[in-house]
Structure P
Amino acid sequence: MDKEMTLEDEVGYLNDEELVQRINELCIEIYGEEYFEIFGFEEYTREQRLYQMRYLQRKSDILVKDLSSNREGYNFLDLWREYWNTRVVLNADACDIYGFVALSQLFNHVRVERGVKDDLRLHTCIIMPSGMAKSEFNDILSEFAEMVGKTCYSVGEFKINKLIGEINRKIVSNNMRINAFSKKDRGWVDPIEPGILASFDYVVFDEGEAILDHKKIRIQALLDKTMNRIGSKGNMITSTDNRIHSNPACSIVITSYHLDSYTHLFKKGLFPRMIVYVQPEDPIKRTKTSEYIVSAIPSFVDDISEAEKQRKDKENLQNKLRKKLKEEVENLQNMHKDTETIYMRAGVDEIINEYINELRNIVPGLNPEQIEAWESMVSRISVNFIKVAALFAMMNYRNYIDREDAHNAARLLFPAMRSVAFYIISNNTGRNEKLNRLVMRLRREFIGMRYTKEEWYKVFFKSFGAGESSSEKLFALLIKSGKMRVLKNKDEGTTVYMLS
């Protein structure tokens, strides 16, 4: 109750319309969506609006503060971001996710003990429209792996035996020809060729849509096992003839364009084990990406030597950042070469639980079908949260999780969780459902009213906080669906509109 009074005191000078506008600003800041997209078209009391504002302020607090930098100077994430930005534009969220997947393989010998010994590996699936530089993300990861002495493999053929391993029949024949049947026998050669999953540190599925299809159950089950705790029974993958066994320790990266539906992956094991990021089609971002590609070509005004200087300057900058990044990795590995376990400062567990609760409740008002998919997706969020927090600690030369690591983990995971929530909402909320909610809300107060288009825009603004662009979309939706009739105002000769 005290919090309610404090918030009322803080915003008491705002009338109801101004309060809606303030909440709308928070919605745009946090979700990139306007008020009605988050809270719908229902009519709320002032007390309910204050609850909405508190709800949003808690989310805003996660995003506003960036505590990722080392107080003493640049850390791994700072350097990773700088290098990434010389290659890719407008993908800050993917940048941080890839950075932590890369970092996690440096410390896969470290464990977090939570009743069981959990490794720190992270895995990700990035879903974006085509032409948004997804392959470039994977190239950066591959170059990083080579830079720090790790291995990266981009899977081209999605064959089970290539992923698990296979028996080389030619070697078997040669062994039999010389009567060599085991390693004790002279001339014997092991015919088992290890699979991709057990042989590399990073395994990338660049054209991931081929394995995300609902028919690819066996490959998805194989990746599920790969992502289980290293060395556990659930982590062991086995060939169909039971002759090949391994416990993969790699990190899985999947990039894909949009499929019609990923619902089966949210409800089963694959996506809940990963940091999933879904970017919808965005014409503005696509245009800016295209512009960046063109503008990145070295150019000149008077002499071609100007362009050559631009090229060399960028090349020198990238080489300088690669060197710094490699040095930072070496320093971190040296610091943590004897680190076996990550600990936690007393009291941080409560903070982590609060942040996890905020992430689990990242958007309000899910319907039952959406809740089912969402709850499946967030079932393992605590595991990934702890891993990210542990990596933030190690990145800043500590072997224990502190308050700032908990905050940073929430901040890194928030955009990914938000993107998944909106994907689930968009695929489980029909256009008719949204339209019906809008019409029901308007009919309560505006049935029979004859307004010009501009006057309806003011209604949308006052009732839902809708800006001009959103008002245009809402108005067009009502007209196209036949829920808004076009009339002539005989007295004034103007066009007016009325709800049907």
Structure Q
Amino acid sequence: MSNERVYIVEDERVVAIDLKRRLERLGYSVCGSASNGQDALSEIARLRPDIILMDVLLRGDLDGIEVALTVKKELDIPVIFLSAYTDHTTIERAKEATPVGFILKPFKERELATMLEMALFKSVADLKVREKEQLFAAILNSTTDAILVVGKNGNIVFMNPGAEQLLEISDTEARHLQAYDLFTLANKETGEEYRIPRFNDHNKVLKAHNLRLTNRSNKSFVVDMIINHEVSQNTTGGDRIISFKDISRLDEITDTLNYQASHDTLTGLLNRNELAARLNEILRKSAGQQSSIHALFIDIDHFKILNDSCGTHAGDVLIRTVAASLKRHVHGRNFAARIGADDFVLVHYSLDESGDPTDVTELARVLLDSCTEDVFTWKGKPYPYTLSIGIIPINETFDSEHEIMIAGTQTVLKVHRSGGNRFSFYEQHTGGRYQSLPISEWISRIHSALQEDGFVLYYQPIEPLLRGKERSKLEIL
């Protein structure tokens, strides 16, 4: 016995004294007693006993049940009723106070001991449950995740504040409404409606990511969802606990980072890395098939002259002007990229699936004509510009995007050297491979010769016509 403190509320003095004696013999400490309700409430509030033995009938205006109701509401101390009455009205009223026990007078000491021990044990257990409930409620109320409890018929049983905010409806208003009256779910990428699948004994937890949730106000959010299906042992179905984590901001940041990683900041076109990835994917998918895809490599003729004479800002404006012209032809599966200062690539899927270049030829002419239609003006002065275009068919000739890039650079350089302002198709050479650029070959040879001491110095003397006037000199050949 841990010497728990008991308070007695009994209007019969003799009974109260006998009860006190029995309790002390059982090892309990009687901290006080009262014969009427008002005195009992005052002393109980001051003494805070561990448990109360309460007679139902008391002297004064308050009976034991009314005192117990006040104790339950204000002090939360367990109460055991003592009564000689078991009529229906008394029992029903006593239930309202949720006592931990009811002892019928007269009672034996063993009955009292058993009831007290069980009541105190239940009181401690109930306290632990309430503490867990309070902790759980605090977690539910403080988390930003939306948490709903949905009944087996699909009706809303509970919503936390996070769910109220996400779905824009209060818990009270949502009670007994169907879950799908409050929101719809769809696949974020495809837009297809998402329906929660059936659960079974082996699949009681379901997780789904990147869903688009739309509430009744037609506001959309990107969410991750977890559903825990609680199955009752006594029924064939149970409640579902659904939690939604709003990842809209994270999704927005991710999309922004992905865009920045794959696009050119000046023009909004794809960048070099993204172009390489897409070209390799095209080569992989079109292996062994007739190609109807062409890459148009585009350079601005004499761009350096404008950039140096008018400044880099003028050069940037011209680059954006050309990019805007290319964007007008980005539709369907077409895409465009900026791969250098004034270097662009437009990948075009021909309308003719047989690979006939008629379609891409017309596109090249349109791009050349756009230079004269969209005259570039800087500080009130017109600066005519032209383009050089090299057209590369994307087919089995190439094993990688690197080979396509070299072929495109080679072809557009050839157009530059012929004066620009026109287009030319890539010419396939013997063996089905591209030729390395002459300048790149010379750079490689010179570098190797420097490393391997492969240069030989040739010179010849230069003799003055009049002897003695100047010293002899050497001319390096």
Structure R
Amino acid sequence: MNPVHDAPARPAAPHAELHRRLHGIVGDAGMVHDALAQAPYLRDWQGRWQGRAALVVRPADTAQTSAVMRVCHETHTPVVTQGGNTGLRGGATPDASGAQIVLHTGRMDRIRGVDPVNLTLLADAGVTLARVQQAAQDAGRSFALRLGSEARCTIGGNLATNAGGATGMRALTLGLEVVLPDGRVWNGLHRRHQDHGGLDLRQLLIGSEGALGVITTAMLQLQPRPAAVATAWVGAAQLDALVALQDALRARCGGCPAAFELMSGEAVALVLAQVPGTRAPLAGRHAFQALIACSDTCAGPLAGPLQAVLAEESAAGALGEVAFGSTPAQVQDFWRLRQGIAEAQLRAGRTHQHDVWLPLSRLSAFVAQAGAVLRRQAPDVRLLCFGHLGDGSLHCGLLVPDAARAAVDDAALHALGKALHALATEHGGSAVAAQGVDAPRRHAHAIEADLLMRIKQALDPNHLMNPGKVF
């Protein structure tokens, strides 16, 4: 893949025989021919990554996907699987060779069934997360995953990246149906978490970034719909205060908060400046802010315990300001602000996203030192931190305002990214916590790298699936 500001080469002409065979499988509705129509499939939504493709194919179901993969296996055609194309790291964008095909799952968009008694939902890979949430709600249940891109991101992409905060897709998935690189179909659509029959292929395939096969269907785990929900927005001068607050809420409000979304004050200010219709929940400016939602399946005054904890933390000086979502409109405004960060980055300039995971005890030190690195090496670049505090996942956006583009090139941003990754490792964390990868992943241990490559070789010996990303 090339950064989009490099002039892309002319698209390669599709191989006539490959085109004929794939068209025979998916028909006109499953082929994207026109160069203008292909353009959205060849670049990421941020406009950072630009690729080329021999063809864009949109199979309608598992059978068509299997037939497409058999042809690609026979012809040694590389495949990049793409869903909602909402990733931040180019994991679903083809490279610049023009030899790969994009297999888009958007036509596989059926919710096949909801079983409220057994708390399961069966969905095809192209169903958006928002539709899954709505179907669960309509059945009197809930689906625990919340993401800023939920209106566009798909279940297949969520599974491929193991998306999620405190509750990720590995914990929310009971079974999968997967088309393997040679076209065979593995049906692992179980309805149970407990399976003592041996190795767990489901967990191997979740988070594999499309490098081991194409996920076509998933059996998802639902939860009882919360009888009580309480939401608040808080501001603090110190990140450690929010980490301590989360611990207090776990002890006092019935386990883990349903959501604890961390944002730096600069990220919040950017959304307010760039995204129309957003409102500041707090009167003052705070270095760190968080959206908190607590829920319980038992009816009761959950807002009371939340308010009590926040009042105690405020009295102790840990929190600077608190606002409660007392109406549905206020809660919606809170979520709109959190979900607007990616849009704000796109409007404000060029952003390079780097995702890291940190132990919660090291999160504050990492953010402070990361800010110092930027001030020293690239003072024109703004560091925007946000993520799921529940599991230590942190998105670090390196925003280059339009006015500073000439002073900060890709080489400088790449060096900053490497510095952030090294800093995360120093603090006992790791790089690339979620959302795809823009280069082959470097594994810290030789044995780990060897074992993973052996798995890749066993399932995809020709290295046709999303080459150059995870492996």
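None of the figures in this text is laboratory data; all of them are computed from the coordinates on show. Since the model is a prediction, treat every value here as computed from it, not as a measurement.
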With relative contact order in percent (Cα under 8 Å, 6 or more apart) coming out at 15, pick the structure among P, Q, R it was computed from.
R
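Out of P, Q, R, which one gives 105, 63, 50 for Cα extents along the principal axes in Å as computed from the coordinates?
Numbers: P: 105, 63, 50; Q: 151, 67, 51; R: 71, 59, 46.
Comparing all candidates, it corresponds to P.
Where does the value -17500 come from, among P, Q, R, when helix-only ellipticity at 222 nm (-39500 (n - 2.57) for each DSSP H run of 4 or more, over all residues; to 500) is the thing being computed?
On the way: P: -17500; Q: -13000; R: -10000.
Traced to structure P.
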